[in-house]
Structure I
Amino acid sequence: MLHLGTLVDLLAAAPYVSGEDLAEQLGVTRTAVWKQVGILRKLGYQITAHPRRGYHLVGRPDKLYPWEVRKDLATQRIGKTIEYYDELPSTNRRAKEIVGTVPEGTVVLAETQLNGRGRLGRSWFSPPGTGIWLSLILHPSFSPVELPKLNLLAAAALSRAVHTTLGFRPLVKWPNDLYYQDRKLSGILTEAGGELGRLEYVILGVGINVNQKNSDFPAELRTKAGSLRMMSGRLVDRRQLFCGFLQIFEEEYFYALAQGFERSLAYCREYTATLGRPVEVDNGQRVYRGKAVAIAEDGALIIEAGGERSRVVAGDVQPLTDHCSCWKEESDELATKTEAD
């Protein structure tokens, strides 16, 4: 597949391109061009051939092929190496297998996951061709205690990317989810390795529901989960969103490495689906109930009950009431808000 990306670009550059011209520009034989056109057709590209005029690119598949996303990706490090799969058991699992052999910023990307995982061992529904299922390999210089803030940074970056792409802004539900209109759009799972207080690697798993219809979700998720298509009323360009997220994430990641996480934390405090609401938080050892009042400088959630405050570093958050106001819906018509980006 050495020339596939270049071949697609050449086919897209003119209405018709002869096999002879393609062979000359690629430095291969016409037979090699014919074989690679056949590969592209199997990958979903619609290519016709005319006896005298040559090949014509009719359409591209809705796939996140590396050669398709790289041309729109303006990052320095994040996403420069992409491992793409049509199907994987889990992108995080594959990232763990290669973490010591690839550069920082490597992305493992799959069109579908057979055993996608969320937090607390929950499964993550990852149907083919409708979402973005990725794992990002990082080698940050900060200490393990900073990890909760990396979750929030990734959530803030994704919220900003959705706003830039679609014009509405999902809210950050502490510690790692995006919500809009009381539906979960995305989840983030961070796994790390290291010793003696030092991080050797971080794998940031991100699942984004992009183009599912409500009927695509399992029955038990249809009142809880949502997709960007459902919220926006239109099909979403997955490639544009993928590139936008990686670019904003890199910007915020580099900023945090140099100057700290305050910018991302400020975003999560402003565009929040958690603060100011009565919640229940289960961290696996204790259940906290009270009003979520703040996100601390270390990323912990501050819960107030009976005049006392508790700090929770990680846990599963649920609203204490079913009232619709429990989760805030942010509208772009709220002109009193200062746009963060």
Structure II
Amino acid sequence: MNLLSISFPKLGWEFDISREVFTIGNFSVYWYGVLIALGFILALVYGLKSARMFGLHPDRVVDVVIVGLIGGIIGARAYYVAFSWEDFADNWVSVFYIHEGGLAIYGGIIGAIGAAAIFCKIKKIRFRPLLDLAAVGFPIGQCIGRWGNFINQEAFGSETDLPWGMVLSDAAYLNVEGVTAGTPVHPCFFYESVWCALGVLLLILYRKHRKFDGELFLMYIGWYGLGRAVIEGFRTDSLWLGDIRVSQLLAALCVVAAVIVIAFIRINIRNMNDPEYMKLYALTEESQIALGLIPDPNAAEAAEEPAADAEDAAEVIPEENEEETVSEEPAEEIPAEEEKTEE
């Protein structure tokens, strides 16, 4: 295994880290993938434990998560490749080398939500409560997954003289403009990991106070966007669209959009003064029936119909039997003398 050096000079910390967990022959397992998988598992555990709070059955959540995971990976890679195609143009096969890094979180969110939305439409699963459930799952995964950037020595920032500035191996500084090898840089991965952890805490504290389905997800979009807009300004590996940092622009737009939509819906809820308007799905009869909290009246009616039919059939059967009994009585025999007279 090749060891990479990472140090924090002013803190007196130094680490020699391998990107590989272990290798068997030509097959290697990388820390990047392990950490992403760990983040996914923790997010899934949260989702299954909290599904009923949002009126969703855990079994149906698992189905959506599997579809969303596939869409998220595809979206994250496609987003990254689209804005850095020059790195793949000469070797397009490397597009599939996701173990080396190169997954864009915004692409992952877009891909996961898009795939989940289509699946929910087909399977008739309520989508907005599912978004609220995912609102905490996403930052859980991000909080853990960002440490994969630390192992890979990527997603770092510009030079800094702050106490927590980190120094990477010389190879990490190659092709990075404005940064000199051996100079401490911003640990942007750590900034984002901490920001996401705080987001998880705040969203969990607020989830019981949400006013409408989808509010928690909008808050996540706004919270993450606010932090990303600032952190992205430090990074040296941003994806660019002309002179604009793509992720920074998208993050700022997410903050504005989230604030506007939340304010608009909350004002409508207050003005409507109707308890049924934008009612939380978890409080509806449909949700409580699906979770088995109350009996399904339609199922009870369906069970009563066969019983009523059986009673009607029982009343008809005796009459039919009486007719059959009459028709089956033997014909009265004619005395022999009468038969001769007739002849």
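Assorted remarks:
- Highest-scoring label, criterion being distance in nm of label points 7 Å out along Cα→Cβ at positions 58 and 90, among I, II: II
- Distance in nm of label points 7 Å out along Cα→Cβ at positions 178 and 298 - highest-scoring structure of I, II: II
- Structure from which 1.36 was derived, Rg/Rh (Cα atoms, Kirkwood Rh), options I, II: II
- Source structure of the calculated read-out (helix-only ellipticity at 222 nm (-39500 (n - 2.57) for each DSSP H run of 4 or more, over all residues; to 500), -19500) within I, II: II.
- Structure from which 17 was derived, relative contact order in percent (Cα under 8 Å, 6 or more apart), options I, II: II
FYI, it's all coordinate maths here, none of it is from the lab. As the structure is a computational prediction, the values presented were derived from the model and not from experiment. Cβ atoms are built from the backbone, for glycine too; each structure is taken alone.
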